[in-house]
1. Comparing distance in nm of label points 7 Å out along Cα→Cβ at positions 26 and 42 across P, Q, which structure shows the greatest value?
2. Here FRET efficiency 1/(1 + (r/R0)^6) of positions 98 and 162 (r between Cβ atoms, R0 = 30 Å, to 0.05) has been calculated and equals 1.00, so which of P, Q was it run on?
3. Taking distance in nm of label points 7 Å out along Cα→Cβ at positions 50 and 178 as the quantity of interest, name the structure among P, Q where it is greatest.
4. Hey, helix-only ellipticity at 222 nm (-39500 (n - 2.57) for each DSSP H run of 4 or more, over all residues; to 500) derived from one of P, Q reads -21000; which structure?
5. Identify the structure, out of P, Q, from whose coordinates P(r) over Cα pairs in 5 Å bins from 0, in percent was calculated to give 1, 7, 14, 19, 19, 14, 10, 7, 5, 3, 1, 0, 0, 0.
6. For distance in nm of label points 7 Å out along Cα→Cβ at positions 18 and 146, which of P, Q scores largest?
Structure P
Amino acid sequence: MEKNLLKYIIVMQNILDKKICKKTISELSKLKKWQKHKFYNATTNQYEYLSGDKELSTIYRDTKSKSFIEEKIKLAIHTYISELKFSWFHSYQGFNEIRFNKYSLKTKMAEHCDHIHSMFDGNRKGIPILSIVGLLNDNYKGGDFIMCEDKKIELKTGDIVIFPSNFLFPHKIEPITKGTRYSFVSWVY
């Protein structure tokens, strides 16, 4: 077992075709019902904006390329798990619906860890074990993906990063200084 936690942060390059990414952004950019992102605070049992008025926007939405993206997510999960070669960890139950993220000028995501409660509705049970973030474009400035306080994760259009969903892997997105950053996220349980 690898003791260096950074080894569990895996970037998979060119998982998504750039044409699919561009088509998805075109579709997402026309949507009007984006919502300001909120974090759930288990201590207060309330949702809050950790970045105040600088919070990114999110949407759960079917897109024409969603099923293609989901197939690529499955492939990435299987690749990640098989590379671990852990006899005690070789499967998962599923992953939640893709959430699309839009970071406009000056928006960001505050440092947090992915202990997602909202994905379990009573019918679906489990705990999040892996986080998956996919980048749909890279024609913006700022918006660096920072993990574990100071590790910049380099992502290009079509790349996916996978890492454990627990307190040992805090992460954030720095403010956007030019353009709009589009990504998606899903959690494996």
Structure Q
Amino acid sequence: MSSPIHIGLGQTLCLGMLFVVTLFELWVSRARPGGPERVYVDRKTGPVMLLMAVAGLGGGFALSGEARAFWHDPFVFWQYLGFVLAGAGLLVRFVAIRSLGDAFSVYPGVCRSQTLRTQGIYRRIRHPAYLGTLLLFGAMAWIYAHPLSSSLVILLPTLGLIYRIRVEESILERAFGEEYLRYKQRTKQLIPYVY
């Protein structure tokens, strides 16, 4: 006989976190390319990222029996640390997107009048919004606390982000040329001083 469903603090926080992240991403998705003002726009990486995120989160949740554990077992103390990681990821992503202002779009691309952003959160890393995304997926992996679930939640979205970063860097190199190459030399992609 299976144990009864347990909706405790952990489950409530997790569902609340997913709701907040969904609202945030809906807010982010309102940023669209600016028509003829936008050059070198890539529309292929969006579906790839969505597929990898859904496959990672959904597959990790469904394939490992984690769904049963999630609804039937109370969270343990260290799982709650995942919510701190999620909050950090959301904050980093928000700051990165706000720093770009009108230059931000859900599609990698560059406006004709855009200047290269190299200050603030972009001083040490080139893709802080993607770092925030990885922190969010890391938080879910931490909360799932299952080897297969956590691996899928981290691996698939990371592969999607690596692909998207390559496409975006190619666009930025074409748009900004030598200026972007110099910026690449003095910064890291995702983790300051490391990678």
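Every number here is computed from the coordinates shown, using simple stated rules; none is lab data. Predicted, not measured: the structure shown is a model, and the values here were computed from it. Cβ atoms are built from the backbone, for glycine too; each structure is taken alone.
1. P
2. P
3. Q
4. The value was obtained from structure Q.
5. Q
6. P
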